[in-house]
Structure I
Amino acid sequence: MTKLLYMDNSYLKEFEAEIVEVSNEEIVLDQTAFYPRGGGLPEDTGVILKGEEKYIVDQVRKEGDKVFHHVANLGLSTGDKVRGIIDWEKRYTIMRMHTGIHALASVFNKKTGALITGNQVGVDKSRLDVNIEKFDRKLIEEVFSETNQELAKGRNVKIYYLPREEAFKIPGIVKLAEAMPPDVEKLRIVEIEGLDIQADGGPHVSNTKEVGELVLNKVENKGKNNRRVYFTLKPEKLIQ
């Protein structure tokens, strides 16, 4: 089992670990800060260091309770003590995008009752799919404007855990139209104070001011009652 360090500290850039499994060009660590691809988010990339030796981590995936790190030119063995360093510029951009998309989904939901039918967080741009009945560009622009106003208020973002039954008593805890959180006893909750609360397993910033502004780029029709919005961040880069 890999301990998921990113679940409790999204700002962890480096960490120590031990290799517990080696398979082809993948290694499993006893703990990791690398976020594996999933939940609409890309995986972290970075490096694994063993002494002076450096190994590039270009893919990370989770299977069961293990996180597999793809390492080219594998020269590592079970039991090796290593240090992991994530690509922080990429991770922090993803964190900003991710918190921003939560805020955007919440404003869409409160303003229109729309649920989320899909999402994809990226470094250069992200997208959100919502089940709005009519294609209304003006309405969507209003949602973006209101979301940016909320982000500018500097709302704190809290991460904590609740028993599954208790979490499901909270109105709006699930905003996905056709998906439910994993079947676990305790759910990880991400709360943007005064704005949004969702069950979620990805990295986030700790305050909405870190997100900056969401810039609407494009709106598409994606079938009946389904609208897709693409957005970027302003400023484009912001290093914490």
Structure II
Amino acid sequence: MSQLKAMLKWDFILQSRYKIIHISILSVVMYYLALVAIPSANNEEFQTLFLFFDPTIIGIMFIGALVLFEKTENTLQSLIVTPMETRTYFLSKIISLTTLAVISALLFLFLVHGLEFNYVYMLTGVVLTCVFLILVGFLFVSRCNSINEYLLMMMLAFLLLLVPPFLYSTGIYEHVIIYLWPTQASFILFDGVFADIPLTESVYAVGYLLFWILGCYYLSNKAFYKYIVLGGK
């Protein structure tokens, strides 16, 4: 527990030092100002898109930036030779970044909706989506040695994870195969922030995201150990 507290303190310091907290809050304010300037975009579809977009940026992009910064500054090499377990390192990153994602989502919803939204679906959707995407980020960044290499992988992953469920939610392409996408579960939970959704949809969304979280944790843990701890190729 003491190791986790120390790592959490370090992660929040890193997020502040590299302006990650500032960027996250600024993105919320900018999006809110965009909605004020363009009232036609102030609808549930675009609000749902932002609720997904923010954990994606925090999850995939920021985790990559943090790990690569720690690689560059040889921080990871120092951590590897300590008794700290890999799961403690993972858990600290997950808790700190997910906390930031929840704060950003709450700020955005307070600005747009006041207090009138479903807190349970918001918390469930943001937490599960952010944890899933952080683990995806770990899986990718473990194999990368430069920010450019990671940005390319991140952009491809972002398009793959975003486009199919977005097409489904907007009615452009409605096919049951989209339910195989883990991020379709995220969109369902974010829909529940603004409107009632069937219980079966909720159970599917939570269960499917948990399934992907467990799978991604296993794969990212193996990749992190192989490519960073052991320095494999």
Structure III
Amino acid sequence: MGILGDIAPLFKKRELALVEVYQEFDDIYTFIFKKEQNLSWKAGQHGVFTILHKKINKPTRPFTLASAPSENIVKISMRIGENPSEFKKAMLELEQGMKISMRGPIGPLYINDDHPSLLVAGGIGITPFRAMLKEAEHHPNRTAPLELLYISRGENFLYKDELAEIAKTTSIQVNFLNAREDLYQGIDEFITMHKHNGRFYVAGEKTMVDSVATYLKNKNIAKSQIKKDVFIGYK
């Protein structure tokens, strides 16, 4: 698909009604919106969301869709700290039935072949991979290995129970990690197993994504085999 095809969804604005919002843990909140019947996307892409119910200075933000196209919802999760931005304050003011607009989804972070794939997530960077794993669960005809390495501080892993259940009922490997050394060991094992036939997807904060991408390049993994999604620390 050409550039115009890739960005075409940005020209279509949809209004999504809130179904529910809940706190996952600490400062992580998940918002569930009703999905329009004709809305589709590739698991791992993001939408561009705009606040509608009040006027604020910066009403638009991109967020990865944590839900798969096969689900009947649009799910996003975000960190909302003690001193949130106007945008995130407005998100917390949403009540059931209130609407937010979305353009897209767009973005290149999706699996488009049947190569062995390693998903490397740091913290809130798990959101695109939750969508990918749910979609893979829905389409069990995938034959190539699919593995997740999810590193996070402490014991707080977003969607942990869901991801563990997917691992139980499919051939997908899911690993919850606390140490960077364990992450690199997992990457090394995947490279050894699949040599240079693998595809690598990395999402999280910039320092983590850059570090993993550099590690992969030092292991002679081609740039074309690596897809990245950097999560900027918006308030």
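Quick note: the coordinates plus some simple rules give every number you see, no bench work behind them. The structure displayed is predicted, hence computed values, not measured ones. Cβ atoms are built from the backbone, for glycine too; each structure is taken alone.
Details
- Structure from which 18.2 was derived, mean count of other Cβ atoms within 10 Å over residues 146-153, options I, II, III: I
- Which entry (I, II, III) yields the derived value -25000 for helix-only ellipticity at 222 nm (-39500 (n - 2.57) for each DSSP H run of 4 or more, over all residues; to 500): II
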